[in-house]
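What follows is calculated from the coordinates using simple rules that are stated; it is not laboratory data. This one's a predicted model, so the numbers in the text were calculated from it and none came from an experiment. Cβ atoms are built from the backbone, for glycine too; each structure is taken alone.
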Structure 1
Amino acid sequence: MFVFRIDNRSGVPPYLQLVQQVRQAVLLGFLRQGDRLPLIREVAETLAINPNTVAKAYRQLEQEDLVTGRPGQGTFVNEAPTAGMSAATYTSLRRGLETWLNRAHAAGLDEQAVNALFTAVVNRAKNENIA
């Protein structure tokens, strides 16, 4: 079963954190077509947040056509807009990223510096039409 997490220190509204987690899980293949998301009530109780917050996240995911709500049954993942990557590709990329992250920490970078560096590289790639 898919488990949500909320980081109250992130500055990102809880409903957006839920939306981002589902987007990432679908993109990476952790959630597949037909998988049921936890019930709104379950998420609200587990995370100690207002059920309306969870409902808002689920509504946004429906508007993005990532999920479909079925009254009385739950909310289910739709077919991913793009095919997910293979498990082997994911594993290879994850290992490469873990190696890089270990090197960054060994060089003295903390989480904030790692995030800043990653964001800078992604933004540069966008500006240069690499990504």
Structure 2
Amino acid sequence: MTDLRSPITTHVLDTALGRPAAGVPVTLYSVSGVDLDAGEPTWELLGKGTTNADGRVTDLLAAGSLSEGVHRIRFDTAVYFEQLETPEFFYPWAEIVFLVSDPSAHYHVPLLLNPFGYSTYRGS
């Protein structure tokens, strides 16, 4: 049986409110090379979405299109906090950089978020 889901998924939970974080814009990139002048990686946009009512984005990337290498997910947390009218927050975005070593595997990258911190782990 073929797995038709995105090989990279995410889930954002607002730990301050104890609920999923809906409405967070999420962007997925992969390293496409290195800027030799700056000595920094160059990033290729792979996909984007917005967390749903359950705080999930399940369609960042088409099934079967994942490649080995370094990837980055950017969460635009300022958009989320501003829509909630959060009076103060510290991180306008959170970026998680991770290594894909097996393109046939599923990578679930959750974000636990509050106005003054965030954490992540490799989920299932």
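In this comparison of 1, 2, the computed figure 16.8 for Kirkwood radius over Cα pairs in Å is attributed to 1. When relative contact order in percent (Cα under 8 Å, 6 or more apart) is worked out for each of 1, 2, structure 2 gives the greatest result.
Where does the value -1500 come from, among 1, 2, when helix-only ellipticity at 222 nm (-39500 (n - 2.57) for each DSSP H run of 4 or more, over all residues; to 500) is the thing being computed?
Numbers: 1: -18000; 2: -1500.
Checking each candidate, the match is 2.
Hey, distance in nm of label points 7 Å out along Cα→Cβ at positions 38 and 70 derived from one of 1, 2 reads 1.3; which structure? So the calculation was done on 2.
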